[in-house]
1. Out of P, Q, which has the highest value for distance in nm of label points 7 Å out along Cα→Cβ at positions 160 and 192?
2. Kindly point out which one of P, Q the value 0.95 was derived from, the read-out being FRET efficiency 1/(1 + (r/R0)^6) of positions 136 and 176 (r between Cβ atoms, R0 = 25 Å, to 0.05).
3. Using FRET efficiency 1/(1 + (r/R0)^6) of positions 64 and 88 (r between Cβ atoms, R0 = 35 Å, to 0.05), single out the structure from P, Q with the greatest value.
4. Can you rank P, Q by distance in nm of label points 7 Å out along Cα→Cβ at positions 48 and 168 and just name the one with the largest value?
5. Relative contact order in percent (Cα under 8 Å, 6 or more apart) was computed and gave 25; which structure, P, Q, did it come from?
6. With distance in nm of label points 7 Å out along Cα→Cβ at positions 96 and 120 coming out at 3.1, pick the structure among P, Q it was computed from.
7. Given a value of 4.3 for distance in nm of label points 7 Å out along Cα→Cβ at positions 56 and 184, calculated from one of P, Q, which structure does it belong to?
8. Where does the value -13000 come from, among P, Q, when helix-only ellipticity at 222 nm (-39500 (n - 2.57) for each DSSP H run of 4 or more, over all residues; to 500) is the thing being computed?
Structure P
Amino acid sequence: MNTDSTQETTRSCVGCRQPEAREALLRWVAVRAPDGAPESIVPDVRKREQGRGVSVHPRYRCLQGAVANGAFKRAFRGPLELSARTLASQARAQYERRAQGLVLAARRSGKLAIGTDAARDAIQTRKARLLLIASDAEGSREELERAAARLGRACLVWNTKQGLGQLFSRATLSILAVLDNGIADELQSVVRAAAGLAEDA
């Protein structure tokens, strides 16, 4: 018997009702605290949680739609007090933690160039797969963005100089280059999803 594989990997966003690949949606699940406290709704960024859940585009307007049309309350069958702003804040925090974890994983595996000089070398030797640039970076930012673009490499603005620095016990850090395709791809997805959850996105 033939099965349609697209049906197995496609879900509908409960906010906008549009079908989408499962991987492009953010799943929300109900979890109960170990002490038996009432269930809470949490974003399952890594898609590892068990139990019932709903899928929503990682976009603020879709969360608004899901809250307004009662999709969360119907799915989780409880007197939930939810707001799109709170849900978006929770999801963005999860995505940020995931992004940090991916950057640290790249470093542990020797697939991260840290700092302007190392990133420039990675671009010139064509090892860079993704350039991460702090939102408040100055100086050589434009030069590196142009160099990466010439090679067809993606650039993402993410975090701040202080935030990047804290990941590596430095005061500040402006630029990182990811040297692994898989990590680069997931980082792009995670960072863009977090940006899409901003209220003004």
Structure Q
Amino acid sequence: MVASELRKAVLGGRYQPGERLVEERLAREFGVSRIPVREAIRALASEGVLQVTARQGAMVPSLTADHARELIEVRAAIEGITARLAALRHDPAIIQRLKDILRRGMEAVAARRMSALSELNDQFHEALATAGSNRVLADLMRSLRDRTAPAFAPMTTRAADRTWKDHAAILRAVIAGNENLAAERAAQHIHNVSTNYLAARTARAKRRGRT
């Protein structure tokens, strides 16, 4: 329970990159002893969600531009394989689930309900991984989604609109059973999002340099 809640807090931005996580303080926040907090930190560190060093203890890792680019390259490749398998397996029940998530996502974008989009985005990619029917790939995708979460939080309504249009294009290819097109669109979607993220990072760095 502590690991799950701590993961949500980190990925949701409650704790910022570079921030130290003190066991005693976390224990008070979650209303538990330090032992489950210590175990949760160890578990999340093994997943790459947290970073633990002998000198600084546990902290939220900072995602450098180079590291983000490397993670995104791997995620794009794996998302492509997952979408290819989803088109191949063509499970009607999971495709219907993807349609439902897509509908809710598009409605949220139209209504500018940005707070709902992060969870719906996770649901879409989780369902796509399930549609691929490969547990190894699904496990890899969960880890990569956690580690690339900062790059995939919609920052603007324009970015959110493009994200869900990408999702719609991926799903059309999956429904059509077009494996190559599904893989191409899924990989391109990841690169589209990462381009926005890296461009925003560069712009922020330039603004800081002028101040």
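Here, each number is a calculation from the coordinates, and none is a lab measurement. This one's a predicted model, so the numbers in the text were calculated from it and none came from an experiment. Cβ atoms are built from the backbone, for glycine too; each structure is taken alone.
1. Answer by largest value of distance in nm of label points 7 Å out along Cα→Cβ at positions 160 and 192: P.
2. Value 0.95 for FRET efficiency 1/(1 + (r/R0)^6) of positions 136 and 176 (r between Cβ atoms, R0 = 25 Å, to 0.05) corresponds to P out of P, Q.
3. Top value of FRET efficiency 1/(1 + (r/R0)^6) of positions 64 and 88 (r between Cβ atoms, R0 = 35 Å, to 0.05), among P, Q, belongs to structure P.
4. Looking at the calculated values, the largest one is Q.
5. Computing relative contact order in percent (Cα under 8 Å, 6 or more apart) on every structure in P, Q gives 25 only for Q.
6. P
7. Q
8. Answer by label: P.
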